[in-house]
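Below you'll find the structures, each written out as structure tokens.
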Structure P
Amino acid sequence: MPRILIFGATGGTGKELVAQALQRGHDVTAFVRDPSKLAVSHPHLRVQQGDLQEPDKVRATIPNHQAVLSALGTRTLGKTTLLSDSLKVIIASMTASGVRRLLWQSSLGVGETRGQLGPLYNWILVPLLLRNTFADKELQERIIRSSTLDWTIVQPASLTNGPRTGKYRAGPNACRDRSTPRISRADVAHFMLEEVAHPKYMNQSVALCY
């Protein structure tokens, strides 16, 4: 089993990634700002305390993994480049240490899937509340696409706390005909770990929804 590093491990999708990866038998490193928010203890789990704004810690954590998975998000609605700036450090560190596989959670409605999140997002939430968040996601995707890594950009629809079903649509145009596309965080994690084990979408972005 590949040894994997998870950024954003204390968020909703991140916790699912940690739990499901351990169930699959992976050795997991969780990079977290506050270890108390990850109430998991397991012989195959290493919790690395660190902040994205501490690039030296990011660089020191990446070597000796076979894949890097990100479920990073931001709580601010203001202008921010925190995640895109951190992504640059992650990619440079992966390149320098020979870690090639990157799976990065973005969002439906970014890049080639712009306009596919449904009317509520298209006309209200993105223009009025999430425009800065989505602008940074657009930048993140451009940075990843310009890298030389073996990357997959994961573009989930509106996220829910529903169960893992393993039954969802995945593909560049998977959600184009859905008016209110949704998917559970558990199924996003399931897809990402399946893609680690059996790569199908190398150097592609992939939309996820039911």
Structure Q
Amino acid sequence: MKEDLKVYHGTTTVGIICKEGIVLAADKRTSAGYLIANKRTKKIHQISENMAITTAGLVSDAQLFTRIIKAQLKLLTIRKGKEPSVEEAANMLASLSYANIRRPSMVPGIVGFLLGGFDSKGQHLYDLGMDGSITKADDYCSDGSGSSFAMGVLETLYKRDMTMEEGIQVAVKAINAAVQRDLATGNGIDVVTITKDGYKHVMGKIIDTNIR
């Protein structure tokens, strides 16, 4: 069972606040210890018209929480007659993580999220810890095993009021730094933007590692 705790972890995800919205980026590798379990994993998920999350951690928990938060946001939209705020979504997702990690289990639920969105108050970015903690970012954040490499790039290149295009370029460079140095990060990159016009997938690249 100890070996099971190693399954499906390791990644690098990045969130950046720009002048017009949010940029989210993530690599595509899923690892199981020293094994690359999947080379085309989707780690950024749209959860509403104007919100998306990145996932880092145990895949089963990440998939379950993604389905639950999407359903809860739809139900809340129906009940209220309008889409919930980004803060409400962050609190709901953090509550799921808090309850999950404190429930006795042979396989601890270990998963962290970055949540980005746009609502009536503007763009917002949250770093949700695996323990249910919530940290609202003022500029950028990163999660996963390669986050220390990504943060070095973000610290160097980030500037306030960047355009979305500038934010995309910085996010790609941050993920690339992790791909170069973190064993559990690699195989490609996905980038999405979230603005007042909604969610948009702007980049999806696969890194070909075959020897020809």
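In terms of mean count of other Cβ atoms within 10 Å over residues 63-70, the structure with the greatest value among P, Q is P.
With respect to distance in nm of label points 7 Å out along Cα→Cβ at positions 95 and 183, the largest value across structures P, Q is given by Q. In terms of distance in nm of label points 7 Å out along Cα→Cβ at positions 119 and 175, the structure with the greatest value among P, Q is Q.
Each of structures P, Q was scored by percent of Cα pairs over 19 Å apart, for residues 87-158 alone; the highest score is held by Q.
When mean count of other Cβ atoms within 10 Å over residues 39-46 is worked out for each of P, Q, structure Q gives the greatest result. Structures P, Q were shown, and Rg/Rh (Cα atoms, Kirkwood Rh) at 0.94 was computed from P.
Where does the value 31 come from, among P, Q, when relative contact order in percent (Cα under 8 Å, 6 or more apart) is the thing being computed? Of the options listed, only Q reproduces it.
Laboratory data are not the source of any read-out in this text; all were calculated from the coordinates shown. Predicted, not measured: the structure shown is a model, and the values here were computed from it. Cβ atoms are built from the backbone, for glycine too; each structure is taken alone.
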